[in-house]
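Below you'll find the structures, each written out as structure tokens.
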Structure P
Amino acid sequence: MLLKGTSTPQLLLAGVCGSALVAADSLKSIKHVVIFMQENRAFDHYFGTMPGVRGFADPNVQVNPDGHNTFEQLVNSTLTNRTDVSYLTPWYANYLGGNWSEATPCVLNGGDNSWQAVHRAYDGGLNDEWAQTNTPYSWAHFKRQDIPTHFDVAEGWTVGDMYQAALIAATDPNRVMWMSGTVNTPGTPNNPDGTGNMILDNNASPGCDIKPNVNCYPFTWKTFPEYLQDAGVTWQLYQDPDNFEDNMLAYFEQYQKAGKDSPLTKRGNSYIGLQRFYDDAREGKLPQVSIIVGPAELSEHAPYLPSDGAWLIKQVVDAVTHGKNYKETALFISYDEGGGYGDHVVPYHSPEGTPGEWINDPYKLFGETPIGPGIRLPFFIISPWTRGGVVFSEHADHISQLLFLEKWLATQGHSVHSKEITQWRRQHMSDLVSAFDFSSPDYSLPSIVQPPAPLVDNSIPPPIDTTLGNLSGNYVGAADCEAKFGSMVLPVPYGEANEKADVAALVEDGFKKVRGALTEGRYLVFESRGFALTNSGGKVTSSRATAKHNSIQQRWVLHQQGEGDSDVFTIQSAKDGSYVSKGWKLSKSSKSAITVTIQDQGNGKGYTLKTGSQPLSIDSWGRISAGKGSGFSIFSVTYKK
């Protein structure tokens, strides 16, 4: 099978106009890529209740040896004196009603995001210590009504529900990985013997946290924008003077030493402002690659408000989608790390001993441990080729954005290959290409809730460097919120009601079309030619597909076989728990289950399902057979009935 990091969509023939063949779009049709990273939110925290994604209705949730699944975070006497409480399930941040919806945006804090804290919560892969070793607020979540703009953007285009932080660590190392492909751990291509310096935590003080080579600042290896520069690719980092120190390029020695006329300074370490980005996007003047670093107060890093971050997101989305080059632009919006908020999906990572991916913990707490990837994060792709309520299911992380840029730039005639990226990530992290359907660009725009403009206090001098001629706003939304509600302490809902809650019932009813190589964690409907695979009682047949894809008889769960990115699965019916067995009969025994290879064909061709050499097909009469046929469309569905 093709590794997810190596697939490339091919140029298709879309149709005939007179006697001339009309070529469909392809990866080459993209001329501008924008990458924009926000701060410190986890996938479950924002989107656990979203329909059609791997959220709180996950049918493949990990069950640990103690019998608790990863929705059930362990609780002890340090958190509550109630003796009848042993665990905490996901709980709604605004469950008390009243004015809590106004207070929680600044009062709710996910806790510690350090290497030590998130590795403790990860607990060697049990992923069960978010409440005990971090905070019970790690397990609080929002709903659509709290972050409507985020939901609209994610669902208006494509949301990735298996996109992870690059590291089980904090902001700086994750953003360093995003900008350079590495944190320089021992065994990486540019630090094979482990003598080079590595970055594992937030640090901006000259020298090393742990001598001789841990968190040593400044950094010295090659960054991805330098590869762009060498290849003749136009690029620009857009930021205001107030950038939350989130521009990791400024942490590298070569940028610090660059002269004022150096492209490293002008393109990577100057403050031309976000307004310049909005203007460039609308006027069709964007470079090939744009990087956006937002101001602190709009970053969504607690206590900064999600609504203020939503305002910034909409500013960026509107500038791109209403700009002159939207028909040839792709915008990626991601978050750097979870910020102490937790996620129920155990991070997918490499086997123990993988070069550059496993290290002996220099803090001497965890022994041999993976550096990442970390927990799942919100992730959206905005473009004409990713429009319309799609969930992208492939394993991905911050490296994936670099892999996409490499693959895309090759179609533009530029050879860019970052030697800093480990081989394991190249082979096992998605290059994101499969999220795009180049056969069917859709230039329509969804309706997006307009969030309130961030509160500004003009009586306070804003952060400004007059030599740069650029202002940042005096955003005071978080300060205003804390002044009003900072003394409020949100009670954690320990007790029987929380422990016995039906976590899956927290999710909205609905569906999303799936793209990309499949992973576990969803209820799926397989459709072809207007029919869907159906549990008819003892056998898999087909029946008419429904508009909402909501028939429980047509709902299936995948169980992955082999490695974490295998495309081989057993299939179980959601209706009665039976397994697809030989001859497409249904059996109550998992031992009778056959394996099915499910492969994404990309570009609107759908998926093939194979039990041998022949793909399964449904003809126009609804008859199932093995042989050449049309591909299956797959929908991820969440319904309470």
Structure Q
Amino acid sequence: MPSKIEDYALIGDCETAALVSRNGSIDWLCWPRFDSGACFAALLGTPDHGRWQIAPQCAAGRVNRRYLPGTLVLETIFETDTGTVSLTDLMPVRLPGTPSARDDTSDLVRIVRGISGAVAMRMDLTLRFDYGTSVPWVSRVVETTGAPANSACDNADCVLRAIAGPDMVTLRTPAPLRGENLSTVAEFTVAEGEAIPFVLTHSPSHLPLPASIDALEAQLDIEARWRAWSSRCQGADEWTQAVERSLITLKALTYHRTGGVVAAPTTSLPEQLGGVRNWDYRYCWLRDATLTLLALMNAGYYDEARAWRAWLERAIAGSPAQVQIMYGIAGERRLGEWTVPWLPGYEGAQPVRVGNAAAQQLQLDVYGELMDALYLARKGGLAGDDASWYLQVALMTHLEDIWQSPDEGIWEVRGPSRHFTHSKVMAWVAFDRAVKSIEQFGVEGPLERWRAVRDRIHAEVCTRGIHPRRGCFVQSYGGEEVDAALLMLPLVGFLPATDTRIQATVRAIEDDLLVDGLVRRYRTEAVADGLPEGEGVFLACSFWYVDNLVLQGRDAEARALFVKLLALRNDVGLLSEEYDPRVRRLVGNFPQAFSHIALVNSALALSAAADHVSQRTRT
């Protein structure tokens, strides 16, 4: 059985990522890209579906872990009756100029170090390609001659090679290896001061055996590079440590070759334990565009913001009528959804899905998020070119024709299409940012026509999107239910936070959607979204609530909620998509970019509010 979601930590190389549990088991890794088939899929099944565990042979008395400061290098300390050992996990970042920047290869490094005494250790490696279904052909190769070796590997020159179709994975270690039940095992003892490295390398099977890397050297190099990157974080004051960890996580979820940011490195971790709301999040959502750009630019990471903006422009290039809500990490458009029948799912939550059918939905809000992101990029100094603006003009011309259509909305409902209030507001945002781009930057466009459309949408939303009795905005025209997405209205400037309709909306969300002080997206038991009811509270929405409290001047409440949300992070500072207050567990795909983006933006908002109060007090 896999570990609890909150018991995993993330390591990655900015092309893919692995999840490491507190017991030293890597239960999830898709190689060579985030969206590749998993070679370790125990997270969604059993150890027989692939995993790599290194741990003491006897039960550890205490386990502590942390990321080395400012890095994505994970250190786990096992204390046993006979001594203490550390396990260091990392993936050298594959960037030009780094020692590990070898074409077509990716490395996963694990180093066992003796801290005190002597500890008997065991390594279990089970490789299963294509989401746990393909058993590779495993052989041993002596690198000095290239000849097969029939005996167990007992020296550093011996390499274990596993091949299945296009994939080849090699293992290098001085630890003695033996085969056992279609897996590879090593049993060894580590004494104080000793270090035993393991390097697992993925490469295409048609290429020669990849060259080895020095594990200890790779650790020193990647620590220095991560610390140089994270030291640039700015503007978070007392929240700097939490913001830094979230930014490192976002960097790890960025595919460096294209600049695309995946929503999460996992698929099918359930939004409700045992439920069916299980989705593949290993893709890039346009919806994340504005908040990602804000988080990166406000924290001082303009190179990453520029790369994300460039990814957006390339992904949407083409016919405006074919804009999707999400794309693959290189801009791929075909993300067909299928289920994996041989995987039982996380704690039995089925189905396990690969691909995402929501890619073909109509969601009007993405036009607003896209135009807002490109406007903010321009405003922040990331100047766009003429081609980019002409594409935006074409998108706006198309939006003029479709903004009155019903859609599936921000939450990608699989029930009936509706006139979602948030969708209409974001269509207003699209025209508002287009108008502002013309007014502020001198680009050409039908200014008066777009002003008229913008005003028309605003008037319609304020008429049809209001509950006649409660005076609050509702999820969809003519509906009775509220939706946490309505918290975005003051954040995007649709109405000020002091407007009575916004205040009524926040009160309605507090009355209807708060669970233990945290925010649900909507009441699944009252909304026909095409799925059985039930899910956790949505963490990004809870951060939006923090932002609304700040805007309303309720600073003490905002701060208290933010502290509460920080406490939901796991021991190494990571958040999933949702949290289930009933069982007090993180649920949904993990770690979730949207949650960490929202955390960064709320921290910066709180810091700005505190600075404003401080300046006002001094004045």
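In terms of relative contact order in percent (Cα under 8 Å, 6 or more apart), the structure with the greatest value among P, Q is P. Please state which of the structures P, Q yields -10500 when helix-only ellipticity at 222 nm (-39500 (n - 2.57) for each DSSP H run of 4 or more, over all residues; to 500) is computed from it. Only structure Q yields this read-out. Have a look at P, Q and say which one yields 14 for percent of Cα pairs over 49 Å apart, as calculated. Going label by label, the one that fits is Q.
Each reported figure results from applying straightforward, stated rules to the coordinates on display, with no laboratory input. Here the structure is a predicted model, which means the values were calculated and not measured.
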